[in-house]
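J.: Structures incoming, each one as structure tokens.
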Structure I
Amino acid sequence: MPVPTPESIEALKATVRGEVLLSDSAGYDEARSIWNAMIDKRPAVIIRCTGVADVIAAVNYGRNQGLVIAVHGGGHNIAGNAVCDDGLMIDLSLMNSVHVDPATKRAYVGPGATLGDVDHETAVHGLATPTGINSTTGIAGLTLGGGFGWLSRRYGLTVDNVVSMEVVTAEGKRVRASNDENTDLFWALRGGGGNFGIVTLFEYQLHKVGPNILAGLMVFPGADAKSILTQYRDLAPTMPEELSVWVVTRGAPPLPFLPESVHGTHVVILAFCYTGDPIEGERLIAPLRDFGRAHGEHVGVMPFTAWQQAFDPLLTPGARNYWKSHNFTELKDDLLDTTIEYATNLPSPHCEIYVAQLGCATSRVPADAMAYGNRDALYVMNVHGRWEDAADDETCIEWSRNFFNAAAPYATGGVYVNFMTEEETNRVANAFGPNHQRLAGIKAKYDPKNLFRLNQNIKPA
């Protein structure tokens with residue numbers, strides 16, 4: 001592994017405006033820390049970029065020094081690819097500006113912004129674009145892998161709403177990618193991850209949302225899980241695109257609207273968001289209440305930004321996380337039985353299994369329109385292993401893997417790239433499906449030496 005010389009470090013410091021951090025620098029440990037506490041890596045150099053010029057300088061430095069390069073946006077990726085051992089970490093977290101043009105319904109977003117940063121600025125204008133469900137998630141990683149959340153059934157994936165991107169390539173050149181410029185690169189960036197360069201600016205199409213929406217939680221006893229899940233499976237295909245209902249099976253969090261006796265017990269949670277007229281929304285969610293006798297519910301009209309932050313307490317930094325994921329076109333009885341079996345034997349009170357509902361707008365885009373091709377997925381299941389003590393690593397990881405394997409016969413074989421762990425290199429081709437070969441060709445054009453390889457890597461053709 002190449003070691004940066006003191007001379008090269010001094011030259012670098014003279015080139016960039018942002019901080020250059022070494023292992024003995026103040027702020028080094030804070031800068032290298034990311035959301036998933038299982039990841040503990042020590043870069044040789046961290047460059048905290050303040051603008052595009054810094055990014056260009058950082059890429060050129062890493063390439064010329066022969067260093068492994070990790071790119072840090074929000075630092076939320078489960079695989080921990082935002083940081084590396086002994087190489088260069090390019091930290092974009094200071095580049096977090098968000099500018100909204102309400103007249104054109106466009107947002108211009110820096111790569112260090114979080115979903116919360118974006119929502120804060122767009123909500124002022126009653127606008128939004130589909131993103132994820134946790135406000136601390138980085139917008140860059142989410143977007144480049146596809147991106148889905150509460151608005152996706154109505155307005156598509158995050159990548160479906162990207163208008164253009166500004167990118168620093170492996171050569172250290174700044175280019176623009178859109179439907180009019182560098183169209184092959186634009187195609188690849190929308191779902192192909194960080195394989196093709198470092199995006200320094202995203203342009204998104206916005207939509208009228210809120211500022212208030214109807215949303216909430218209904219919490220049912222775990223003993224009724226099969227009935228609840230079956231009724232959900234049967235009702236889901238009839239739901240309009242303005243309504244998104246996700247299912248979570250886990251131990252009940254200490255939510256204030258739940259009796260204390262329920263806390264920690266096995267429950268099935270229906271989490272929903274409706275972006276149309278709240279009166280119509282109440283009519284549409286009424287059947288959910290008829291699924292069974294709920295322990296409690298928290299349902300009402302609220303700011304969309306508040307709902308976007310509702311799950312933040314369950315996804316705080318500092319815990320250990322290990323995920324496994326499948327895509328499904330249907331929820332078969334045997335899959336539901338398997339889900340219940342594992343949900344009643346959670347290895348940690350923080351573990352959960354959730355099913356995200358897609359379809360509608362996400363399914364109307366052709367599978368070859370961009371790199372993200374899993375348009376047949378109507379449900380995305382995330383096996384969310386989460387715990388606090390390193391002594392529980394083996395138990396929690398084994399539980400996640402075992403459930404993943406048990407659910408595999410019912411899955412499409414595709415997978416959401418942002419939910420893949422570091423070890424799942426064998427699933428990269430599955431993540432991109434028939435688009436993988438084309439992506440490898442574009443990789444060979446823009447990054448022939450695979451400089452950007454700390455990701456779910458697409459090797460150059």
Structure II
Amino acid sequence: MKKRNMIKKGLACVMAATMTIGLAACGGSNGGGDDVSEADFSDPESIKGTITVGGWPSGDDGFEAAMEGFHKVYPNIEVEMQFTDTTAHHQALQTALSAGDGAPDVAMVEGAYVAQYRESSALTNLLEEPYNAGELEKDFVEFKWDQCKSADGSAVRLIPWDVGPCTYFYRTDIFEECGLPTDPDEVAEMMSTWDGVLEVARKVNIPGKRWLLPDASYLYFELFCNRDYYDEDLNLQLERDGDLDCLNAVIKMREEGLDMNVDMWGTEATAAYGDGSLVSVCTGGWFGGFLKTDYAPDASGKWGVAKMPGGVKASNWGGSFLVIPEQSKNKAAAWAFVKYMLATKEGQNDIFQAVDYFPAYTPAYEDAEIYDATDDYFSGQQPKKLWAELAKELKPVNTTMMDTAAEGCIYSSVNAGLEQGLDAEGIRDLVKSDIEKATAEVKEQQIQTLKDAGVWDK
């Protein structure tokens with residue numbers, strides 16, 4: 001599944017930086033063979049032909065769930081799926097875009113790569129006629145649409161698919177057992193400070209048998225989800241409200257054995273979600289799908305969802321986009337597919353209910369039957385309503401090519417600092433140093449991209 005792949009790739013700083021440099025290189029363009037200007041989008045039956053759609057699992061499952069509705073609107077478009085793992089897909093897409101041949105008509109792009117792809121002339125500018133994608137801007141989560149814009153604002157080459165509003169997943173049965181509240185609002189209030197987080201961690205802990213979190217370092221990582229790593233002058237900025245307080249809480253948690261000290265995606269953690277030895281985890285809303293289908297399918301009614309602990313405001317982890325390569329030979333059908341899947345309530349909600357990709361398209365939230373519904377798995381709570389609320393609060397950030405490598409360094413560098421016994425400022429300094437080393441070459445790529453766009457005069 002895509003999110004798991006994304007996180008595992010993100011943990012290696014150097015690898016992430018290398019991938020970013022490679023992606024920045026794609027820019028060549030061969031025009032497609034169709035005349036999309038002649039397409040009559042007011043007559044869906046007139047849009048014909050076969051298109052290929054490329055991506056990674058479980059995007060294909062989402063599209064298949066929405067295909068019946070798509071074919072009712074576009075009966076004369078055939079869709080062929082070309083799906084592989086996340087890394088292989090992006091490598092093949094990069095190669096095809098550089099060569100000007102071999103790309104699918106529609107391709108998925110992971111959010112980690114958006115800063116590179118949005119500047120690529122090998123992708124169709126969807127602001128232009130006849131696409132007129134600018135008309136859709138008001139209907140998408142603000143920060144997600146902002147990510148799609150080129151540096152000079154003249155192009156939108158990606159359309160947002162999903163967002164990952166960050167929330168706190170917790171075992172309601174264990175909280176109750178320990179005399180803690182289980183109502184999500186009460187949980188959020190109780191854990192709104194780092195002292196509150198530590199208090200809860202101590203109450204649920206059974207030394208060597210039960211822990212609050214898989215890895216406390218992710219609490220610091222969450223401070224940077226949907227935050228600016230770099231300012232407009234591309235200066236790395238790690239200092240922010242509460243960062244040292246958070247790191248001090250992380251240090252105490254590790255010293256007291258309150259976190260399991262394992263990767264949240266590793267086999268030890270995934271087993272522990274199911275048997276109750278891990279009590280909670282902080283991550284994107286899409287994690288609910290993992291709990292239900294992969295990690296804890298027998299724990300229905302034992303999990304809850306609340307706002308992030310430690311006073312962390314609305315943040316986002318993950319998300320995907322769709323693009324149309326310039327080399328596509330059927331851009332009309334490709335655009336029809338993209339627009340139906342991502343910019344209609346029906347398309348987005350069919351996908352969401354199938355694979356838990358939370359829509360970036362806000363009109364989808366108007367379906368009260370879906371978004372106001374209680375969820376038996378999550379103790380009769382309304383998690384979809386919470387995620388919709390948080391998604392609307394997400395604000396634009398300064399997205400750069402360096403973000404992927406920076407993100408990857410946080411987990412490894414914080415843990416390295418904990419192993420070295422560094423204090424909070426020492427850990428932050430180590431994180432800064434590691435990020436600057438990992439992103440040096442990528443930063444030069446970013447500056448050149450901004451120069452080429454005419455928006456860098458430093």
Structure III
Amino acid sequence: MNIVIVGSGKVGYTLAQYLSKDGHDITIIDKSDTALTRAMETLDVRCIRGNGANVKTLIEADIETTDVIIAVTGSDELNMVCCLAAKQLGAKYSIARIRDPEYTESLIMLQDKLDIDQVINPERATAQEISRLLRFPFAINIESFAHGRVEMVEFRVDPGDSIVGTPVSRLHNHYPSIQFTAVQRAGEAFVPNGNFEFLPGDRLYATGDRESITRFFKHLGKNTQRLKSALLIGGGHISYYLAKIIAGMGVRLRLIEIDEQKCLRLSDQLDGCTIICADGTDQETLDTEDVGECGALICLTDRDEENIITGMYGARRGAKKVIVKVNRLNTLEVMEDLGIESVVSPKLTTANVILRSVRALNNSQNSVVEKVYGMLGGQVEAYEFTALEGAPYLNISLRDLGIKPGILVSVLVRDRHNIIPFGGDHIEAGDTVILTAKAGTVVNLEDAFTSRSAKNE
């Protein structure tokens with residue numbers, strides 16, 4: 001596809017990096033010579049200096065033949081105007097990053113009037129990601145598929161877990177509704193086969209429906225009790241959206257913000273949330289608010305260093321779940337070494353959401369890519385396909401199709417029922433197929449199989 005990205009900041013650069021690797025033709029528009037020089041020197045992309053809302057600049061970018069325009073500058077207004085102009089000039093699909101909550105309130109109208117196909121709010125998306133993590137305090141990451149019917153939960157294997165030292169093939173006898181989809185050990189990620197045995201310290205993804213996942217973790221002795229209290233540090237947009245999301249969950253919610261004006265505004269906006277005007281990074285303040293007793297400590301200030309230090313202190317004091325927001329993507333690499341596993345990044349979340357959307361638009365002949373999810377540092381990817389009528393892999397047992405090494409058909413969803421597939425199972429037209437594979441090995445569903453019958457002649 002021909003893709004135009006307006007804005008070459010961290011999000012724009014990340015998108016260009018991944019989408020160019022996917023084989024798309026990428027054009028970047030930015031006003032900054034520094035940003036464009038970096039992109040030209042490190043990426044296989046075309047760069048244009050200019051204003052993405054300017055008609056001449058868009059025409060220079062061949063906007064009339066553009067499949068997708070993605071506007072991710074620092075200005076909501078510029079992103080909206082850019083998408084409007086691009087669609088008027090012939091762009092087929094538009095995606096805009098819009099952050100201001102006031103715009104979010106009138107999102108449907110904005111999309112309709114400005115002809116924006118998709119709007120991404122980084123703070124709201126990050127809040128939604130955090131809310132998923134709060135369901136399982138022990139979880140490192142959680143992602144849902146098939147409209148919530150399938151969940152992948154990442155957790156760390158502990159020495160006393162019953163799955164340690166048992167081959168995956170035998171574990172299926174004990175947990176028939178659970179699929180073990182990906183594992184990371186000593187920094188290397190695998191898609192486990194039937195002979196693979198888990199060890200303490202492994203980071204593992206368990207996949208299934210919500211009830212099966214809950215039963216599985218209860219059997220392992222993991223804490224699956226409902227969250228009772230949460231302490232938010234920082235009164236920015238993410239805290240606002242998160243408080244709104246969990247307002248009806250019966251959670252005792254407290255928010256610490258140092259800015260008095262923000263506190264007053266949040267007091268008017270958030271019902272059922274106790275607003276505390278104080279320095280949430282101060283250890284004395286945290287002790288006063290019983291940080292060691294809270295179910296979740298969520299650090300959401302604008303400074304990475306403050307969030308990290310506060311999170312580390314809360315973990316040492318006994319907070320059951322610690323979630324830390326970081327802005328600088330290179331910080332993510334050291335977080336595990338610091339003892340903090342649940343980390344969110346609005347920039348990375350935004351990039352991931354847009355990547356999934358773009359990849360879903362680039363459909364193959366015999367399957368539709370609904371979603372792509374990067375796991376374990378991007379080493380493994382989970383794909384959600386819809387199998388189409390007439391595809392060559394239909395109604396053939398998976399055993400006969402022959403699944404390539406490093407690829408796992410994790411779940412089939414048929415008539416709203418989950419199937420954990422084995423060799424004798426098959427794919428039918430209309431099935432949702434959840435596939436796990438080493439990154440970069442799968443583009444179409446046919447790529448998973450070795451049999452000639454699964455290939456297009």
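Computed from the coordinates by the stated procedures, all read-outs in this text should not be read as laboratory data. On a predicted model such as this, the values are computed, not experimentally measured, just so you know. Cβ atoms are built from the backbone, for glycine too; each structure is taken alone.
J.: Here distance in nm of label points 7 Å out along Cα→Cβ at positions 324 and 420 was calculated and came to 3.4; which of the structures I, II, III was it taken from? Each step should come with its number before you reach the end.
T.: Numbers: I: 1.6; II: 5.0; III: 3.4.
It was calculated from structure III.
J.: Of structures I, II, III, which gives 16 when relative contact order in percent (Cα under 8 Å, 6 or more apart) is computed from the coordinates? Before the final figure, lay out each step's value.
T.: On the way: I: 16; II: 27; III: 11.
The correct label is I.
J.: One of I, II, III was used to compute mean count of other Cβ atoms within 10 Å over residues 148-155, and the answer was 25.5. Which one was it? All intermediate terms of the calculation are to be shown ahead of the outcome.
T.: Numbers: I: 25.5; II: 17.2; III: 21.2.
Going label by label, the one that fits is I.
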